[in-house]
Structure 1
Amino acid sequence: MPIDLSRIANFQDAMVTVMGLGRFKQGSGVGAAKWLMRHGAQIVITDLKSETELKESVDEIMKWYDAYKAAHPKGDVYAPVFVLGEHHEDDFTNVDLVMQNPGVARESEFVQLAKKEGIHVESDISLFFRYCPFPIYSITGTRGKSTTTSLLGEMLRLNHEKTVVAGNITRSPLEDLDWLLDEKAPVPVVLELSSWLLESIQDLGKGPDIAILTNAYKDHLDRYPSFEAYINAKEIIFEVQTPDQIAILNADQEIMEEIASRAKSKKIYWFSLSPLPENKSGAYREGDELKRKIDGKTEVFARVSDVALAGEHNLANVLSASLAAYFAGVTDEQIQKTLKSFAGLPGRQQIVGEAEGIMYVNDTTATSPEGTMAALNRFGNGGNIILLAGGSTKGFSFEQMEQLVQKECKYVVLFEGTATDDMEKAIGMVPHIRVDSMEKAFEVAKSVASLGDVVLLSPGTASFGVFKNEFDRGEQFEKLVQTLIKKNGGEVAQKGT
């Protein structure tokens, strides 16, 4: 019998399969496993990756289990069972629940097998939505969702210091659910949701109080059969809302009009880098002023010169986060304070530092051509960039990058991967080399860089193959930069700049 999900207490003694452990120690798989064990479930953790590949996550879970078991010696706390390097059909048919990691496609034969047997398939996000009693503000989009999520979280923290920021931003919200349930007053929750996580709440009957779609570009076409299918997944964020919940969309993309026409919300607002037309309400930039137009009333809530975040693309993130914060009760004074102090997240056009007159930039989260192009536009000065790019395919075409790479790059270092052949064709006659490690890439970059150049890690595609994930890629780059800077007496930049 499938588990009755109406009460958390029903997880006690339930048989649950966690499908997809993942390599983030605070990610969905690890967070779900801890939460399930805490509530007495008997869990099997299964992943196609090997025990060696998942060692850090396995160690994290066992360390947590040992500590929790010691602290609750009389409780019914079951040790996890690991099935790694393979999946067993029995783990999807003879259980009460399957927890699906967002990295697992819902088309998986094992996910479909569980559903055929009538077994609930959930994610850490869907469970959190089921049980969290407080306002949830959610952000999705191809680019900018992590920055927007973090920025909104910082604004809300000025009103409520316990504000939770989680989701696709490498923290499972289940890590916070239990203490939230003990809170007497509402605590705001900000969740970054990938298209995969959105798919897990499609049939839940509950959506976010405020939903933001930052933008929509072609991405994850290795997972989705078409751009339309990818957009349909993004639209779930509005599909699950009620008419009185708030939807916020990007007025600078034509496709958003069509998306808005299908939204359930009757409270649709927009953000734009240009003044909004008469028929649209929301937030926009006009010269140095950031303005908000709501119910026919227009007011300046901040100035571009207030914003610490660099880059034109980040102004769009600022506008959407500020608009959501306004609806969530944050004052303009608090919005301004956050904009002046929030300088961004690691791995997003992050200036790591300088050595011998060469700037080093970590933009590892640029996993699409548009992301790399944004970095080239920001740091390019007519051929001063040594670009570190390439990796695993996500179904992209790189032709759109060609002109910009040829204009701004003096050299390109390509990481080996399934996308690298296509990227190599797109960069044309720009001098380049292929490598299979960050160490080799860094040595090449150092050897060709000179005074005034920028060494830019902005891959334009996924990391898998050479690296564990995009964060591993960025961390390896940063360590090499910091070692070089210390050796040469250069300057390490502050995080987020």
Structure 2
Amino acid sequence: MSGAAGDNGGADRALEALTACVREGDGLASDAAAVHQCKRRVIDTMACALGAYPAEPSRIARAVAFANGGTAGGCVLGTRRRTSPELAAFANSVMGRYLDGNDTYPGGGGHPSDMIGGLLALATDRDASGRALLEAIVVGYEVYHALFAATRLRQHGLDNVYYTAVGVAAGGARLLALPEPGIRNAISLAATPNLALEATRRGKLSMWKGAAAGNAARNGVFAALLAEAGMTGPDKPFEDEKGLRGLVGDFAVGSADAPRAVTRSSMKYFLSEYHSQSPITAMLELLPRLRAEEVETIDVYTDRFTWYEIGSEPEKWRATTRETADHSLPYILSSVLLAGRFGDELFDAPWLADPRVPALCDRIRVHERPEYTARFPAAIPCEIVVATKSGQRHDVRIEYPRGHVGNPMSDAEVDDKFRILAGRVLAPDRVAPALDALWRLDEAERVSDVAALLATAAHEDGNDDSREER
């Protein structure tokens, strides 16, 4: 392989640092913590994907993926069908993102587990082992986090799914055992054409909010496959004045840190935008003291990112789509107070049409508190103060929501999340075997055997939505 990014002397420092992340992934076998945390995130992602299997964006993604049929290629989650690995990556990652329940790097770092569905598609296409898939995922997390820490793209109006595309390409290069020039080319071929706009996450949110990461995962897989076939990419995708540096300014990609990046992402206890996790927790604590009809005002004090992301736009006070609702702090808190609980069904059509929700939203004010901003994202502090019509005052303060690295979910809670979400579509007698196989993923000789256990009850019965997916 020769030319462009295949020439070591021409590659930029950031490209070299990310290439080193892929080369240095050999320590996984001896890193028990990384293996365990990686499996937790795989289980969490599979739970979210299966829970979202019936959703309209998931159906659309599968229909596109299966348009050309085929019995070879990458596995599409929830089915026993296969398609090209890049289209399988798209479908898998769309399903994984729809419920907005997967892990994150708070503060604009997006969702690194968006890579898992893409790398699963490539692993099943190549009949790889579970250990090989885990290595690819861990490498992807290293590259993803290194880019996020260096560039903070959302401060420049660019979407975080860029990290997904480059991370999948890097993990894919690892999975395909590409030589060093091929690794550089895979990363460059993902880094150069895949800058996306933050418009995806502003205003009234559309289905694309949950599909953008699937598109990035698809493009990352495609970049790895192109590099394997010999395609070369630009030798300075990052540090040239016409590369990423020209858009975001100077940045430096650091070397891999310990502990591994996969151990440092925060998971979600609630199926909602990550920065709503502390406010949801606070509202649930307040519920025994409140009745919705008695509320005069609700003041939410939080950090600047949370205010900007889910509490600053007028659309957040009048959510009309699921995607807007799960990114709307006023909507979330209003619906929790009215329902007396949290569940992702609060984002469904009946609640979106309930006139009590916007009426209560109008009583909610969201404020940035500078001292909270200073402590974010090491902590996710939030205080909710409720004033009632009778003059009472109730308040709750939360520092670390469940799932944050400072307050991690237990393995038992990860299991429960899988049982609940996967149980929506898996046959009852398949949930426990599937969960057991995922916990033993590092022992699996073929990832495809594990993926087959995740076929939905409809597919097991031979009714595989064929009219919609062909």
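Readers should treat all values here as calculations from the given coordinates under stated rules, not as data from a laboratory. None of these values were measured; they are calculated from a predicted model. Cβ atoms are built from the backbone, for glycine too; each structure is taken alone.
Brief remarks follow.
- Winner on volume of the Cα convex hull per residue in Å³ once structures 1, 2 are ranked, highest first: 1
- Taking relative contact order in percent (Cα under 8 Å, 6 or more apart) as the criterion, the top structure among 1, 2 is 2, with the largest value.
- Test item: distance in nm of label points 7 Å out along Cα→Cβ at positions 48 and 424 calculated as 2.6, pick one of 1, 2: 1
- Parent structure of the calculated result 19.7, 65, given that Rg and Dmax of the Cα atoms in Å, for residues 328-447 alone is the read-out and 1, 2 the choices: 2
- Parent structure of the calculated result 11.5, given that mean count of other Cβ atoms within 10 Å over residues 72-79 is the read-out and 1, 2 the choices: 1
- Test item: helix-only ellipticity at 222 nm (-39500 (n - 2.57) for each DSSP H run of 4 or more, over all residues; to 500) calculated as -14500, pick one of 1, 2: 2
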